[in-house]
Structure 1
Amino acid sequence: MIAARSLSLRRGARLVVQEASLALLAGEVLALVGPNGAGKSTLLRGLAGLMRPHAGSVEWEGGPLARLGARTRARLIGYLPQQPQSHWPICVRDLVALGRLPHRATFAGESAADREAIERALDEADLKHLAGRRVDGLSAGERARAMIGRMLASEPRLLLADEPVAALDPYHQIETMEILRNRARAGAGVIVVLHDLGLAARFADRVALMREGRIAALGPPALVLDASAIANAFRVEAAMIAVEGALIPVPWRRIAERRS
């Protein structure tokens, strides 16, 4: 569906992502994990077509992503940044409805398909009881779910979500990951940045572990998120807990830095 080929991305004078290569299949959930500053968010922006590559390329179904117009890209790719903002005091339903704009002609009203997609998104993101509330009156977690609802309403073929569960309580964290996995199982592709290694191990089909701007490991969660890799990348010891046949890593204690 989408692929990075030796992709390097620069922010100002700093090379933030270096020679990253990965490919995503339709129906797959890929988790990007790594310590702060590893380049995860920048890589996601590059895959969304929001940054010009310094080197390498991003491909959509075998051709350059850059060949797609902005409107086409907005229909195909849903991008949820960290801490997304709403700049108008609109109600939740109207915010979610903004996700339908790439599907509508200029100045056209909502179609029946738009209304159905909006209602599905409100239901999926557990927002129906908040639909009439103003976004600026919501809690941080409720606003985060409203932004997820906007992305879902667009019905993109590829969902790129940057720490979508960071502001959510445990119930809605699990719910959000179930939503993303269900979208993948219905044929979409999902790339999600996560700091919760347990959620990555449980919900991702594959994990890309990033360190210092590079993809250090890429593969099934059980292979990438082992105790040794977690210790090297995050400088923590992880307890590996067996749950329903899967090993779930739980960061347990810091590894003391060696002093010279």
Structure 2
Amino acid sequence: MRKDTPIHMSTEILTSLDDFLGGRVQALQPNKGFRAGLDSVLLAASVNKNSETMLELGAGVGVASCCALMDLPRLSAVLTEIDAPSLELAQKNLRNNDLETRAQTLLLDITQKGAVRAKAGLKTDAYSSVIANPPFFDAKSGTNPSVASRAKARHMAEGDLDKWVKTAAASAAPRGEIIFIHTASSLPELLNAFSCRFGAITILPIVPRPGQDANRVLVRGIKASRAPLKLLSPLILHGPEGREFSPIAEKIFRGESRLHW
């Protein structure tokens, strides 16, 4: 379901109200700019079912965290976001889904130094799961928004992906999991950042249709582990033709199943 709704915040934004997990989660998000979708649901479904504390870096309007919290009743979450209007929407989405008592939001540039992050309220060695869906766009390509925080929320400057992983490593508890979803073309850079900090690295390629190349990857690492890397069989989203999801993907997107990896 989608319904365009103007909401009153620090700036007027035209939003839509969108369903996730078969309608169990409803989220407001801007009509223009980045919009949460399949990637956010997959990221939420990748969190270990026994996790109790989760940190989302660059949470946007909070769709991934809302989905994870809705699916895992024991979970609590901290959501960080650099863009204030997006964070306001995340707060509304947590409240509208009756999840606000289990979540905290922080207005924060997670690429800043540890002292800045700590002053904002971000803990170190604290979270059993750290998840992220970093900006896909190169800061040198396309047109950046005029607002600096919004530009940084949508575009990744050179070297910033390593800073995201570094913050994830500092924030995760020992033996905690760190999970990123990103473009397949970014896998070399992501692996370089993960391999010097984590073990038990697991890669799940995400493929649109059978026989096609992966266009996304989920990458998980475990802090303080020395276990070897694993490359899993791909998750295929659709059949050879048509718009219908594969049976596995359909269950995940409807909130009836999770990723077992």
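Laboratory data are not the source of any read-out in this text; all were calculated from the coordinates shown. Worth saying up front: this structure is predicted, and the values here are computed from it rather than measured. Cβ atoms are built from the backbone, for glycine too; each structure is taken alone.
Structure notes:
- Comparing FRET efficiency 1/(1 + (r/R0)^6) of positions 78 and 206 (r between Cβ atoms, R0 = 25 Å, to 0.05) across structures 1, 2, the highest value is found for 1.
- Structures 1, 2, by relative contact order in percent (Cα under 8 Å, 6 or more apart): label with the highest value: 1
- Value 64, 40, 34, calculated as Cα extents along the principal axes in Å, assigned to which of 1, 2: 1
- Once distance in nm of label points 7 Å out along Cα→Cβ at positions 134 and 246 is evaluated on every structure in 1, 2, the highest one turns out to be 1.
- Which of 1, 2 leads on mean count of other Cβ atoms within 10 Å over residues 118-125, largest value: 1
- Value 41, 36, 23, calculated as Cα extents along the principal axes in Å, for residues 22-157 alone, assigned to which of 1, 2: 2
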